[in-house]
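Derivation of every value follows stated rules applied to the coordinates shown; laboratory data play no part. Nothing here was measured: the structure is a model prediction, and the numbers come from that model. Cβ atoms are built from the backbone, for glycine too; each structure is taken alone.
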Structure 1
Amino acid sequence: MPLLETGDKAPDFALTTDRGETFRLSEQRGKAVVLEFYCEDDSGGCVIENAEFSALVPEFEKLGVTVVGLSPQDVETHRRFSRKHDFKHPLVADPDRKAIEPYGLWAKKKLWGHEFMGVLRVTYLIDAEGKIAGVFKASRIKGHAQKVLEAARALVATRPR
């Protein structure tokens, strides 16, 4: 399945977070949501990416924007990862790829000459009506969260009051 694009309807899903709660995208209607898809708990780049999003959670909250991280690890692995790094945002467990695949993020990857299936590092900004407002491929991890925050600020600024 190809990556979703700006203007597409964001596929709904209901999955468990590291905090033991169910995160259902459709229950977020009326506010913007950041869906940060990452590869693997406790891998170098994923620690950096989640730490940067976590540090910016207060800024996203001021805008009324919810931030969640998603990857294919299970709830307990997410719980350990989040506690170890004291993340401020919930991590959604998607071991069956119920969100990862509909968002077009399960794909063939290549690392050091080896091909394998894995999650593409992409963040989606979803608007208050449940449509994709931005697609951010994390080609450079450092600063990725800041780019998404800037887009969220622009999105909120254009929202009718």
Structure 2
Amino acid sequence: MKKIRGFEIAKGFEDKGINLPERKTKYSAGYDIESAEDVIVPSFKKGMAPTLVKTGLKAYMQDNEYLMLANRSSNPKKKGLILSNSIGIIDKDYYGNEDNDGHIMFAFYNIKEEDVEIKKGECIGQAIFMPYLIVDNDDAKGQRVGGFGSTSK
């Protein structure tokens, strides 16, 4: 079978009981993503970095596609969790990179006054495969040289 798009377990997570994402209903756009481990997201304080929540997953896709990471609609109200970058973008060339094998992580801030615990296997967000377009004079030739946050390096 030719691989077109999908999810795989990232290196280092093969024996961690990671579930591959699934759509829950026939017309769902997003694949539900679970946390790979228990993690505490501390209450936000000015100047703090977001908490990276590991998924244990990587994603492969076609050349003109990306994977959009979106928050669960219930996370802000119920848990106070918001994505630090509003949405996450996983590029095709993030898959299998030498730094982290393309491991997908969600970057959360907690806007509640108390710390929030995320349990392993808890749904933390959703991932949607999306096509993209390029302009007529596009001449991108750069090569990815790292993992998380490395596109501009």
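Among candidates 1, 2, the computation of distance in nm of label points 7 Å out along Cα→Cβ at positions 81 and 129 that gave 3.3 used structure 1.
Calculated for structures 1, 2, distance in nm of label points 7 Å out along Cα→Cβ at positions 41 and 145 is largest in 2. Taking mean projected area of the Cα convex hull in nm² as the criterion, the largest value within structures 1, 2 is that of 2. Computed over structures 1, 2, FRET efficiency 1/(1 + (r/R0)^6) of positions 1 and 65 (r between Cβ atoms, R0 = 25 Å, to 0.05) reaches its largest value in 2. Just checking, which of 1, 2 has the largest value of Cα Rg over 2.2 N^0.38 Å, for residues 33-96 alone? Sorting by Cα Rg over 2.2 N^0.38 Å, for residues 33-96 alone in descending order puts 2 first. Quick check: 0 is what I get for helix-only ellipticity at 222 nm (-39500 (n - 2.57) for each DSSP H run of 4 or more, over all residues; to 500), calculated from one of 1, 2. Which structure matches? Working through the options, I get structure 2. Each of structures 1, 2 was scored by FRET efficiency 1/(1 + (r/R0)^6) of positions 49 and 121 (r between Cβ atoms, R0 = 25 Å, to 0.05); the highest score is held by 1. Source structure of the calculated read-out (mean count of other Cβ atoms within 10 Å over residues 73-80, 13.8) within 1, 2: 2.
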